[in-house]
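A short reminder: the numbers here are calculations on the coordinates, not readings from a lab. Owing to the predicted nature of the structure, the values given are computational and were not obtained by experimental measurement. Cβ atoms are built from the backbone, for glycine too; each structure is taken alone.
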Structure I
Amino acid sequence: MLEFLYSTGCRVDEVQKQDIEDINLEDCSVIVNGKGAKQREIYFTTECKIWIKRYLESRDDSCTALFVTETQPARRMSIPTIRHSLKKLASRTNVAVNVYPHRFRHTYACQLLDNGAPLEFIQGMLGHEKASTTQIYAQLR
């Protein structure tokens, strides 16, 4: 889940709504249902693909959600559970900064900017309707 957040820049509610069928491992892409019921296609890294594949192979449930709880029966992770999981992971690894899902979105946008991606491309990848919203991310680097 961490690699997925980092590699896609998805909002936490978008991650929470992801289904396995939305993932295309061959193309390293995912169809995201964003704000305002708008769909967009996002690409993720090969490393993310490897982690998703490992994660899916380790599951033995029939839940359609991409990220599920460890309880039996497995259920779609809630947004608070996703947040809690990230905090727990950060504390186990002694990460000093506050870790939360939106931080990964900012990191994703800043890395695209640092690697020369045009603002319009980043806007599309983040699912922003207005360019001014994307510019906020550029100013936060």
Structure II
Amino acid sequence: MNDPTNRIRDSFDRQTMMQTLGATLLAVAPGKVSIAAPILPSALQQHGAGHAGLAFSIGDSAAGYAALSLMPEGAELMTVEMKINLMSPAVGDRLLAEGRVIRPGRRIMVVAADIWAETGESRKHVAMLQGTMIPV
């Protein structure tokens, strides 16, 4: 299988939502993708923590790109459904989403992502996502 890094980076660069959030594609490996985004003043909820929408957005993209990394060149996919468990307030400098493929398949792919709030060298597990992707 060809290295998926360039096509995933090109796709990521076309996502205006990721640009709006200040997100960065950190790592791409077969079945795994990491995306980080700063917790900006414009992405806070009313208690001052990072909004769940920020965690969901980067987690969905990380999980989706993890699935895409296992698909052939020219393939595309979309999220069919995605669930999030918010476990702790997202307080820190940035959020890190680590997406992975749980079960690759031809018709559907089950994916997951862990979201970490980071400040300096410390990090806290703040959310988990699980969902289904479908080739389109």
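Suppose you compute distance in nm of label points 7 Å out along Cα→Cβ at positions 48 and 80 for every structure in I, II: which one lands on 2.8? All intermediate terms of the calculation are to be shown ahead of the outcome.
Details: I: 2.8; II: 4.3.
Answer for the origin of the read-out: I.
To which of I, II does the computed value -7000 (helix-only ellipticity at 222 nm (-39500 (n - 2.57) for each DSSP H run of 4 or more, over all residues; to 500)) belong? Going label by label, the one that fits is II. Among candidates I, II, the computation of relative contact order in percent (Cα under 8 Å, 6 or more apart) that gave 24 used structure II. Structures I, II were shown, and Cα extents along the principal axes in Å at 43, 25, 25 was computed from II.
Taking distance in nm of label points 7 Å out along Cα→Cβ at positions 16 and 32 as the quantity of interest, name the structure among I, II where it is greatest. Intermediate values should be presented prior to the final figure.
Working: I: 1.6; II: 3.4.
Ranking I, II on distance in nm of label points 7 Å out along Cα→Cβ at positions 16 and 32, first place is II.
Work out the source of 0.35 here, i.e. which of I, II gives that when FRET efficiency 1/(1 + (r/R0)^6) of positions 40 and 96 (r between Cβ atoms, R0 = 30 Å, to 0.05) is computed. Before the final figure, lay out the partial values.
On the way: I: 0.35; II: 1.00.
This value belongs to structure I.
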